[in-house]
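So, here come the structures, one by one.
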Structure 1
Amino acid sequence: MQDDSSIARLAAILREETERSRPGDRLPSSREIMRRHGVGPVTVSRAIAQLAAEGRVVTRPGAGVFVAPARRPVAEAPDLSWQTVALGDRMVDDSAVTGLLAQPADGVVPLTGGYLNPELRPVAALAAAAARAVRRAEAWSVPPLNGLPELRRWFATEVGGAVTQNDVLVVSGGQTALTLAFRALAAPGAPILVETPTYPGALAAATAAGLRPAAVPVDHDGVRPDLLAEAFAMTGARVFYCQPTLHNPTGATLTRERRQQVLAVARAAGAFVIEDDYARYLATGPVPPPMVTMDAHGTAVHVLSLSKITSPSLRVAGLIARGPAAHRLRACQVVESFFVARPLQETAAEFAGSPAWRRHLGTVRQEIGVRQAALLAGLARHAPAAEVHLVPSGGLHVWVRLPPGADETEVAEAAQAQGVLVSPGRIYHPSEPPGPHLRLTHTAAAGLSELEEGVRRLGPVLAASRAGRD
């Protein structure tokens with residue numbers, strides 16, 4: 001995570017420099033600022049953004065950052081402090097999520113992120129699908145509130161089992177599905193059980209909904225049903241959020257037997273299981289069927305998103321539920337956002353129903369296998385001290401344990417100083433982590449050569465973290 005004090009210090013230094021300069025003068029390049037002050041690219045970009053917000057500098061893409069022609073005195077800034085009282089003490093912490101969504105600066109290798117590199121996205125096929133979709137006059141009319149029937153039918157077929165299109169609600173991506181489910185299924189102030197570690201976006205959404213995440217440990221086969229039952233008994237929670245397939249960040253996949261045990265434990269507790277199936281299309285080998293297909297009692301609420309396998313901006317997901325929970329989910333979406341934009345639904349249905357969809361799946365799965373092998377080989381070659389938690393059957397990430405006592409935040413900052421971005425493990429835990437970790441992503445780099453370069457830069461940083469603890 002980025003140190004706000006470092007950003008403030010650098011902003012103060014650059015602010016003084018603008019005061020000494022004339023309007024139109026060019027500030028040093030980001031690379032030069034990094035060299036002078038020993039900071040990372042994210043610190044530089046956020047400090048410059050702060051000065052731009054103050055009206056002190058202007059950025060010109062491809063040219064640089066320049067002192068603004070006319071600077072408004074700080075004293076003229078409006079006093080907005082009254083909002084602190086009006087807003088109260090409920091804070092929405094987006095730092096972990098924005099860190100994962102941030103674009104790397106030039107020359108920085110991303111070994112973090114939650115989406116495919118642009119080179120792996122089916123851009124041409126999506127553009128063709130969108131062009132066909134938006135030419136239809138009905139694409140600009142109000143869609144059915146549950147979503148287009150053909151898209152709901154497609155999601156139901158993909159999930160399988162006894163799921164029908166009547167069980168599917170089309171929502172604006174996986175993150176919206178989680179936010180909607182948390183708000184609909186649990187009251188503010190209630191506990192919610194989550195795996196530890198888990199997806200930071202889910203933690204942020206649960207906290208923003210006023211819920212209290214409680215941790216349930218995972219092992220190499222996913223969440224432990226015995227500890228899940230104990231957590232239900234101790235907390236009285238009525239919702240359990242999990243990622244049973246290629247769990248983020250560990251890569252674990254819940255076995256079929258454990259999926260059945262999780263459903264049985266939740267049913268005994270009178271609780272829902274929110275099944276985030278974000279990585280089903282990222283698997284390179286067979287995976288067990290979704291829990292919702294094993295559930296005849298409305299326990300499982302299933303999320304299947306298209307954003308991870310296609311493009312971040314194809315914000316379309318299927319949210320599957322039965323009974324009163326399904327009615328409440330639909331009602332919450334209607335009162336909060338009406339429906340998903342029809343052109344986007346039409347595009348998703350057009351693409352998913354075309355031959356390009358299956359071709360894209362095959363290409364991405366093959367590339368995932370190649371990239372994962374390259375990341376593991378690079379770690380063995382450049383960072384032999386890194387302890388890989390397990391080798392997942394696909395997915396986007398590898399979970400790496402650092403030497404005991406290592407400071408993962410310092411490691412992440414040192415890596416950034418060397419021009420490579422990684423995710424510290426702390427952001428994936430709702431409570432105290434059992435030890436220092438990093439999550440490394442192999443699909444964010446532009447290609448195998450950039451991936452290799454990122455691991456090469458990371459190697460000395462990991463070696464130094466080990467040496468510092470020996």
Structure 2
Amino acid sequence: MSKLWGGRFTKQTNHLVDEYTASIGFDQKLAEEDIQGSLAHVTMLGKCGILPQEDVETIKGGLNKVLEKIRKGEIEFSVSDEDIHMNVEKNLIAEIGPVGGKLHTGRSRNDQVATDMHLYLRKRVVELSGMLYELQKSLIGQARDNLDTIVPGYTHLQRAQPILFAHHLMAYVSMFQRDIERMMDSYKRINVLPLGAGALAGTTFPIDRHFVAEQLQFDRVYENSLDAVSDRDFILEFLSHASIIMMHLSRLSEELVLWSSTEFNFIELDDAFCTGSSIMPQKKNPDVPELVRGKTGRVYGNLMGLLTVLKSLPLAYNKDMQEDKEGMFDTVATLEGALQLFAPMIATMKVNKSRMREAVNKDFSNATDIADFLVGKGLPFRQAHEVIGKTVLYCIQNGKYLLDLTLEEFKQFSPLFDDAIYEVLQPETVVNARNVYGGTAKEQVADAIKRSEVLLRMTEQWLEEHQ
């Protein structure tokens with residue numbers, strides 16, 4: 001069968017060229033968006049008097065029938081028809097006859113595919129924001145339940161200072177809040193209509209691009225036809241944001257893997273989110289966070305891949321740009337899969353509060369507070385730092401922790417020590433002493449939770465407005 005564009009050619013396309021250049025194997029994911037855009041386009045053609053209303057209604061009826069068949073799996077897409085646009089048009093013509101060929105009046109596949117991707121990504125950004133919202137709710141729920149749970153805080157993966165476990169979880173809530181805000185902001189640049197730009201220069205037909213934008217609920221249209229068909233910044237931006245989200249998930253994954261190990265034993269992941277070993281029956285493996293950590297690399301790769309594709313392309317459209325879709329689809333699927341699992345996995349996570357407290361009691365993470373105690377007695381901080389360093393060394397050499405020392409032992413390092421030191425060293429005192437905005441004190445963390453709940457309601461409102 002000849003191509004829809006085959007009039008200028010004297011030979012059939014080599015079947016290897018068909019197979020190599022066809023995108024229908026992956027861009028069939030855009031079928032609904034393609035038909036959605038076509039319905040708006042043909043409605044505009046009728047409104048502007050470019051097509052008679054009778055043809056418009058026939059085409060719209062045919063498009064809806066093709067869409068119904070696609071949803072039912074009754075249409076077999078053909079590689080010889082190259083892409084989703086040509087496949088839809090061929091099936092439309094088969095459904096309603098030659099009048100279906102009028103649908104393509106006043107547009108090109110270049111502005112058509114760009115429109116499809118804007119429609120596709122616009123929907124996915126809202127869905128992914130909703131999934132991040134659910135993950136935040138799970139983290140906040142765990143934080144609320146652990147406002148009295150103290151855990152070692154780490155730098156360099158060495159115990160540093162005791163903090164509330166709720167404070168640690170709320171750090172991720174803040175990360176995912178920035179991710180949501182980035183997604184929301186990117187929506188403004190996704191929600192721009194390229195249709196009507198034609199192949200690169202617009203069209204001679206008296207179309208109404210703003211009418212199509214209203215039909216498809218786009219906020220505005222591209223100002224420049226060359227830019228409209230060659231812009232893939234909105235996909236790059238999405239891939240960049242997705243990479244940051246995966247980085248955040250990967251950091252949390254790493255901690256979940258560590259915390260669930262026997263050596264830490266801080267948490268236990270629900271059996272529903274773990275797997276076993278084929279040879280070692282005692283094993284309970286944190287496969288979900290491990291795989292999310294691993295899949296982060298492929299999302300990074302998709303971003304770098306598209307940046308590389310676009311880096312030397314002249315305006316306007318080039319076939320290279322066909323490579324913009326697979327990485328986008330893969331990133332959406334990878335991110336959706338991770339977020340769908342993470343929210344319930346966090347919500348069902350068991351926290352071993354006693355083990356966390358034991359870890360705090362058997363370290364030197366309260367040492368900074370002794371230095372602050374001595375500074376309060378008038379000792380310069382640098383001298384206090386040296387005093388506490390020697391005190392910690394003494395404890396290590398004698399198999400003790402700071403709270404194990406007698407007052408006499410403390411005084412051999414500084415006469416400024418008194419009985420108040422034992423209250424200063426209590427984990428609750430250490431934590432609640434950091435009662436500054438953003439600190440780990442219980443009062444501050446409780447306030448942080450309240451602020452995050454306000455942001456949750458704002459996100460919920462945004463999701464309702466954009467779904």
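No value in this document is a laboratory result; all are computed from the given coordinates. Small disclaimer: the values here were computed from a predicted structure and weren't measured. Cβ atoms are built from the backbone, for glycine too; each structure is taken alone.
With helix-only ellipticity at 222 nm (-39500 (n - 2.57) for each DSSP H run of 4 or more, over all residues; to 500) derived from the coordinates and found to be -20000, which of 1, 2 does the value describe? Before the final figure, lay out the partial values.
Numbers: 1: -13500; 2: -20000.
Label of the source structure: 2.
Between 1, 2, which one scores greatest on Kirkwood radius over Cα pairs in Å?
Numbers: 1: 24.0; 2: 26.5.
Evaluating Kirkwood radius over Cα pairs in Å on every structure, the highest lands on 2.
Quick check: 0.40 is what I get for FRET efficiency 1/(1 + (r/R0)^6) of positions 175 and 415 (r between Cβ atoms, R0 = 25 Å, to 0.05), calculated from one of 1, 2. Which structure matches?
Working: 1: 0.40; 2: 0.05.
Source structure: 1.
I have 13.8 for mean count of other Cβ atoms within 10 Å over residues 199-206, calculated from one of the structures 1, 2. Which structure is it? Walk me through the numbers before you get to the answer.
Working: 1: 24.6; 2: 13.8.
It was calculated from structure 2.
Between 1, 2, which one scores greatest on distance in nm of label points 7 Å out along Cα→Cβ at positions 23 and 103?
Numbers: 1: 2.9; 2: 1.7.
Comparing 1, 2, the top value of distance in nm of label points 7 Å out along Cα→Cβ at positions 23 and 103 belongs to 1.
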